[in-house]
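*Asks:* Take a look at the structures below.
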Structure 1
Amino acid sequence: MIRYENSVPGIFVRRVNRFVAEVLIDGKTERVHVKNTGRLGELLVPKAAVTLQRASDPKRKTAYDLISVYEPELKWVNIDSLVPNQLMKQHLMSMNYDVVRPEYTFGDSRFDFYMESRGEKYLTEVKGCTLAADRKRGIGLFPDAPTERGVKHLEELAAAAKEGYHCQIAFVIQMNGIHTVFPNDVTQPEFGLALARAAKAGVQVAYYSCHVEADSIAITGVAG
């Protein structure tokens, strides 16, 4: 579980750019840091309830980070793009690998995690999912904005699988009630094609369900 300290409630006003939004905190408009460069158009809507974390560095230009948004059907949605890797590190460290190493270079890509167990080599690339497609069926979509880097990661994972690595792309779903992720072919059909090629090459596609509250998130299950 990841739990945020020094969290405060707010009301979303507007997004200024990819990194900055305006939020009402105790009736005062504050400029805050958005910890996610995705579009988030279905979440960051005027008057949405949000949760922020007060920054520990007094020299920062923004005093708060925007970490979660309330959506009536999904309840709380975590939009912190750093938290999927933090959760995955906790998960991998609990699995008794001989080695768990972040930021591993293979080919022309840097992957989130490299692991070893009994002489076998593993690679895991983590993607956070914040876009719901079908709430009744528990389906999310990735990506919510084009990602050439994501396509490249899939191509390199497929290459690594052919060289004997055990490879996984791990979708950490930062929403309640969503358990599977489909490729967002409307936004980027290339990603879906690359995902299909990677799966055919032996890359495991895994979906990590989460329970999200205003100031916390925890992995609750994995499928795939």
Structure 2
Amino acid sequence: MKYNDIVRAAFVKRTNRFIAHVLVDGQEETVHVKNTGRLQELFVPGAEVWLETSDNPARKTKYDLVAVRKSNGILFNIDSQACNKVAGEWLSTQGYDYVKPEYKFGNSRVDFYMEKAGEKYLLEIKGCTLEVDGVGYFPDAPTERGVKHLHELAGAAAEGYHCAVGFVIQMDGVNEVRPNVATHPEFGDALAEARAAGVDVLMLRCHVEPDELTIVSAEIV
């Protein structure tokens, strides 16, 4: 997936989950942050960030903050909405006969329902923006919703669906993804239970550019 009209800026501070301040050509701008996670290791004063210019003149903020360069030089896409978009693009190349996003199942909406050769598939997508020493971790903040999704997938697997949770790695250079049990041990427990129930865990490696996010490989881990 690609962004239109990308602008380079310098990070100043984050005032809440949705709003940050940056410098664009020396001028301070208030921008919308497209990720409600903590991102503390990324949002440091002076960090290089990339903004997408909004085409909605009625918006209070002109820009969306979509990417950050970490102190180790790696560029991170932090756009939560990008994960499902790039996953949808990837699924369209995987030979499924039918792909439906936002599929109602049980008490949840699963990100994707697919069919192939009469078999039914469910895929829940999670965006990974936390990296430590080349390892990706999810979540970076407690997610009861994420635990619920894993329970739903485990139940669907018991009903005969082919189920998977896919971690979209929103940075280059990561070859492993792990549950962040230090931050949310219940998510780690739920992931282990889902695996035991037959739910596949996919690592969807990406290449990141300031104006682009692309899935370059996928593997069950």
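No lab work stands behind these numbers, since they all come straight from the coordinates. These figures come from a predicted structure and were not determined experimentally. Cβ atoms are built from the backbone, for glycine too; each structure is taken alone.
*Asks:* Which one of 1, 2 has distance in nm of label points 7 Å out along Cα→Cβ at positions 90 and 186, as calculated from the coordinates, equal to 3.3?
*Replies:* 1
*Asks:* For structures 1, 2, which has the highest computed value of distance in nm of label points 7 Å out along Cα→Cβ at positions 106 and 194?
*Replies:* Structure 1 comes out on top.
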